[in-house]
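What follows is a set of structures to go through.
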Structure P
Amino acid sequence: MRRIALILFLTLCASRSLLAASIPVDDLFKQAQAAIVAHDFDAAIPLYEQVLTGHPEAVNRWFDAQAGIAQALAKKGDLDGAAKAIHLCLDGAPDVKTFDSAINIAAAILSALDQNVTRANQLIEFQKSGPAGGAANPMDTISYPVMPGREQAFELMRKKAGDTTASSRLRAFTFLFTGKPKDALEQFADAFRRSSTPTAIQRSAPAMVLVGLRAVRGHRIGLDKCIQFVVYGPNGPDGKPGTADDIADPFAEYLPAAPAPGQGGLAELSADDLRLLQRVRDSAELYGGDHFIPGDMRRSALSALARVNDALDNWGASGQQQWYFEIEKQILGSYKSRDYQPDWSLFLIEEKIVGSIQSAAKGRSIHLGAVVSAMAELDAYCTDHGIKPTEGKEKVRQQFVGLCSYLNKITIAPPAFKPLAMPAKF
């Protein structure tokens, strides 16, 4: 029975893929650009729209398509529609550099719409200082376009996306490009909670801050400080509350409480999928926690368990961290009894276990502060029991140190916008 459950899991564990539309993305862009050159803007806009509604695999190019729509509308003379369209680009810019380019386009459109530079320069000033400078964001007065066709296509994408961190990211961008930045931020947080490897966290953490948080705030001032919160949590680098390096939670006013663990998070899992994943989780725990199971099978079970915890949004469940900790104690005891003779099979198993201890410690939080405490607890156990540092534990530690170093190096240069001297022309 347990073998069947694991086999079923291996079939289910790959995220459900979405088939691309029949017209390749590059061809859609070429056709749209040719229509722009021919001043056939009404033909260009639906071609750009197909990039968004028909190509979830090209989500990184949605910004370019939306910017193309905004500029086509501006060239067509529909400056009000262009302002609404570029508003989506300000939300959906996939990085800071692209966001800055969207600000320049938005300022040009506002100036052309108003036939003066007042609102355009207000937008630029807001981007330089944020609300702390006393400037208002004029984009707050610009509504989003009404797009029933896109809404319908994106709703279908969300249902088919799957249950991985990449799935949550795709859902986030479907909300960004329909004018729902708070819903998008929830999806970015969902992706972070599902992330159980340094590589996954390295992608999900910056996206949660530099895209999701920036979109709800409308500016990028202070985002590098927000990254520091993700690395250290509210207690800051020293890990102690009530000290000078404490960091305020930048997400508190935007994010609701995380969903209960083990229910699939925001992945919209069907009842059947949820029941199957829960059965697989239980079976994988039996195999992964049994030190009499052959090493290869046990390691596969632990890998399956990690994947199903990702899928169920189950990291941080009650007792989970201690469950993994007890297994690690067994492994450390095996090393001690042999005076630490290297064992490749145990090394690979321990690597899975310690990585999962970190994920369980991260749990429902949107920061990594508790991971440091979990590793300190593990170190203290080894010291108290005279156990030398093991290769599996130290490898995972170095991966975590490397992850934090990567995140800490993220810096954001001050914006270099220049005020407009005269209205733009399209």
Structure Q
Amino acid sequence: MLSPANGGTLVADLGSIVFWLLINNKVIGLVSGAVACYLIWRTDGRFKGERALAIGAALYLAIRAIVFLWNYECWDFEVYYQTGTAVVRGTNPYASKLSQYLVNALPIFGLFALLPYRLSSILWYAFNLISLFLVVRLCQVIVRPAKAGGPHTPWYVDAHVTLAVLLAGATTWGLDAGQLVIWTTFWIYIAIRALAVKREVTAGFSLAAASIKITTSFPFLLLVLDRRHWKAWIAFAAVLLALCLCLYPPSRLVELQRSQLANVSQARQVGEINDYSFSGPYHDDMLGLEHWLYCLGLRDPSVISALQLGILALLGLALLWDFRLSSRPRDDLLLAVLLCLYSCIFLYHRSYDAVIVALPLLYCVNRARDSDKARAILYKAIATGLVLVLNFPRGAQVLRFADWSKRSGLAGRLVQIFVLPYCTWIVLFALLLLWFLGRRTRWNEVSHEPSHGSF
């Protein structure tokens, strides 16, 4: 028989377990990702219980948000808030070496600092949470737009994709940090949708809003690299200039930009926060070509930097040629999907930036339903890989694994080459394979599906 003391201990232990299950994003990411992959391979359309699954994922995420905010602080948001406080006070916003965003982000950070820190962080978390749900909905609208006069796809359809995106480790990690990844993805998807319905000004405005996180948003300018989109360029330039000039005169901007670049350079030094080598304290969640090339065995930073820029330039020019300069039928949806993958490896990224692959994930699931068996298998394999990317491992275990690999001979080298940077491998293969599949479709026939066509 339990004594009151033992009963109290049991309740406390159960409470600790529930709290751990709610907060531990690695566990929930693993479970939700496994369920999503099972449903991706076992279903070719709608399935029983999809509405309950989608509602359950959304409800879990909302409850988790309340529990997290009650007990913790958003650590990256604290940096944004401190930067914004410097903006409001008129001091140097780049005095802190952790402040590394371009000057066009300063007005947003200044708005954060107009409210008390705790209230501001809660509102930012709530905004990101709402935007995340809208991101999932935008994916559906982009991939399967409604026919003229017809209804849109119900919001709970593709519940397995919704589950994979909402509860992924990348998603919850970015939410908890107070990062800008959901903000950026939200505006990029709005721009993609706006171009599809010929709303050029909205597209330009959205791309400018997304430009706050430049390493993710910059590749998407390729979407409007066409004379047809001149209105989008005007809107983009106007909003970007307004963001840069609304706080400081041009002469001060030059000085601030130098400070920002100095902070970025300092953060990339050996042993600093953005060091991609095994000497970096947070290399465990790096996503990109520099860390990938380092794991392949290169050690000279100048060679790694040159190779990264060369590979990115080659891929970018190939996309430009194939989708803007060649005579093949246009498929701007495919281009948007490929740019989501390209942006994941464009310069510096961490695991939470993988949220941008929500659109490619739904695209692959949708294409698998309408393709022959062989192509459906390829699309499902890519979708499974993207779920793995969304649940990029990180933390002390990965850091110890990397340390083990340095002293473990051939086995350690194989781990460094294939395991530690596995997400970059998946993104590269997904990009090339989707490009190949889409290229063959465009070359042989012009698709009649509403989900494919020119913006």
Structure R
Amino acid sequence: MIMAKVYLSFLGLGFFNHKTNQYEYDSTVYELDGKKSTKTEFVQVAEIDILGAKKFDRIIIIVTQKSYEAHFGNINHQLRELDANNIIPLIIKEDMSAKGQWEWFEQILEHIEYADKLTIDLTHGYRSIPIIFSTAINFLQKVKNITLSAVYYGAYEKNKELVPIIDMRDFYIINEWAEAVSRLVEDADARKLADVAQKTDTFQAGELNDEELINTFEGLTNTIRNVDVNNVAAKTNSAIDLIRQKEKNASLTGKILLKLVIDKFESIALKDPATGRYDKPYFHVQLGIISLLLDHKLFMQAYTVMREFIGSIGMIEIEKAKLNSADGRTLRRRFAEVFVRMLQKEEYGWIFEGQNKKDKEKLIPYYQKLKSLGIELILREFTKDLADYRNGFDHAWTSKNKAYSDIEEKGYQFFENLKKVVRLLEENSILV
């Protein structure tokens, strides 16, 4: 599909001249980007005069029946004098009810194609129609993927002899910044933020339009999406520290947007320096990560973290079990997996051989402790199901008839069970 350059404007009635007994607009000279127009009563003619008619493939003038009869013949003549063609009068009803608004909006929508480059003038129009359409620009950007080239307004009251035309396009970028932050905090996706930053000036939410900050956000969200759970807390701490620095000199808009990011991610930050052990702060960060992934509907990642979470519980009393050492990672591969297997089958069904059997024997005293406290029973009741769901994701559900329909519901149930287990581990001084 070929992208078209479209000029779209609204034409109202103007003022009623009792001497001539008709609606009129005053003639004046308009100025845009230092260039002056010929004298005209229509801001649309002034803009086409300054910008050049050949710049646009279509010129859409939105009118009511009354404004069409009062002015369209004149404005059409003046535009054609400037060599404009493909001028489309789009007559809409004057019905300002909710139903009427939808009807005329959909009329306009029919004339805007996918990926069009849109120049809009909001100076004139019937009642609140330009205002309502202004709020729909964000819709067009998302659904039609339009590029907003300019949003003009002729500030007639400022200087009636030489009227400045103001381009308000840059203000509409606030919609994109809001969406970008929303994607970051709701979907752990920093790509939109990077995209918006590339096409906006630094004075617009400049606190977010910062390469260092965006790179930090991308690193954090990639770590979350890639389920690099042992590095999430460190990256989150770095991101929040950087946000705190940016907040100091942030605009009000920037502070609001940055606070949304902090509120979302601080649950997975460490309040104290990491010890590298399977301790209370570590498990609380893991719970924060699971909650974040479930809320973002990143269920495959959430189930992976929950399954590994159970393995981590098995590491709590393993001597020299460290997160950040080669020996610690070797111990995890041995003991975490054996611990999960111990919970997936009843004791009479255990089959462990070689090193796995030795590791199981070493875990038995800790396992019996959990059993005496009722923690083992809680874990046993859902570990097999959790592993089954996680394996479904791992194999793209090819071993099942179809993906389970209760993935989200079960995910939150498993999460609540894990929180209960952590609470019992703390209450019994196992987790410190």
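General remarks:
- Entry that produces 1.5 once distance in nm of label points 7 Å out along Cα→Cβ at positions 268 and 332 is calculated, selected from P, Q, R: R
- Calculated for structures P, Q, R, Rg/Rh (Cα atoms, Kirkwood Rh) is largest in R.
Where a number appears in this text, it was derived from the coordinates with a stated rule and is not lab data. Just so it is clear, the model here is predicted, and its values are computed rather than measured. Cβ atoms are built from the backbone, for glycine too; each structure is taken alone.
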